[in-house]
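See the structures that follow.
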Structure 1
């Protein structure tokens, strides 16, 4: 059903519209780019330009959203495919970073102390304050909605993300996420990240 909705959305816009007007991003990601939990669309406001660009490139190249059960990834792959060249991706990224980010609400509850211990592995790439590290292609985690971080860790754990052969960063995250023994551990580490905002 979500895939059909994405295709319908794409039908509303011509390739020329995608190349010139990026306001369609708000259809899913919210009027201010701060996400839409009702349809599980993440925040794009407050995310680093290099990270947004890289993810759009991954979607467009077929390195993300390729697992048959990754429905939301497939939706974004369709949208990214309409960005025909680097200039179109640059335009979409510039539009996304123009939003004023809002601190997302806390929706995940876990054991913060257990999460602190689990986060030490994450800190090696994402930084001790979850601030991110562009050199390691590790985005900031503190500006993202906690429910989305849980969703992505669960997708990595299930093998739905980091699945494509050319997605080396995704493969690394998949291996790291596999060290989290269960969903409670995922909630714990995200609860700790919430304290770093």
Structure 2
């Protein structure tokens, strides 16, 4: 099995399982015990000096960072299906929202939750209200980020929306709730959730 995902179900690697199920290629989950600090072990640091998950290897390829893993998997294994081809005008929209999630939404929501003070013009995520407006615009009058067609961008962006709604870090606006419900109906997401739950049970972890 070429693809190995270094994984813990309470890390961002949980969403990468969804990516892999959408792509539909065989993969191995390699459990990394975060609770005992195994993510800081020398063998993990050799793969990712940040000592963080997810880490994905595919033969000689090594990829970290969730959005980068998403782009890699979709381009290599599902180009034209989960990722617009290079000459497709929708490629720009696809890249935009795939990268918007970790670079704008996640820090923007964390900044609001933590009460950080900063100059909006100096923060890459700008203001919370502008971010929220942009997120709503991305989903206005469409099923998915590219319109009627689901893509890997929805796994990254939508995965974050679902997580933030679950933990009440994002306002449960109707557009977000409806989008989350559409994503929850996807067979690949259901398989991924079952796989993550199975690891929790195998490792004796309490389900959230």
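Values quoted throughout were computed directly from the atomic coordinates according to the rules given, and no laboratory measurement underlies them. Fair warning: this is a prediction, and the values are worked out from it, not measured in the lab. Cβ atoms are built from the backbone, for glycine too; each structure is taken alone.
Looking at structures 1, 2, which one was Rg and Dmax of the Cα atoms in Å, for residues 93-140 alone calculated from, given that it came out as 13.7, 38? Before the final figure, lay out each step's value.
Working: 1: 13.7, 38; 2: 10.7, 31.
Corresponding structure: 1.
Consider the structures 1, 2: one of them gives 3.5 for distance in nm of label points 7 Å out along Cα→Cβ at positions 85 and 109 as calculated from the coordinates. Say which. Mind showing how you got there, number by number?
Details: 1: 5.3; 2: 3.5.
Matching structure: 2.
Which of 1, 2 yields 18.5 for mean count of other Cβ atoms within 10 Å over residues 29-36, as computed? Spell out each step's value before the answer.
Working: 1: 18.5; 2: 14.9.
Attributed to the structure labelled 1.
Here Cα Rg over 2.2 N^0.38 Å, for residues 69-180 alone has been calculated and equals 1.17, so which of 1, 2 was it run on? Mind dumping the intermediate values first?
Details: 1: 1.17; 2: 1.09.
Only structure 1 yields this read-out.
To test your reading of the models, identify which of 1, 2 gives 32 for percent of Cα pairs over 27 Å apart when calculated. Don't jump to the answer; show the numbers that get you there.
Numbers: 1: 26; 2: 32.
The structure behind it is 2.
Where does the value 1.5 come from, among 1, 2, when distance in nm of label points 7 Å out along Cα→Cβ at positions 125 and 149 is the thing being computed?
1
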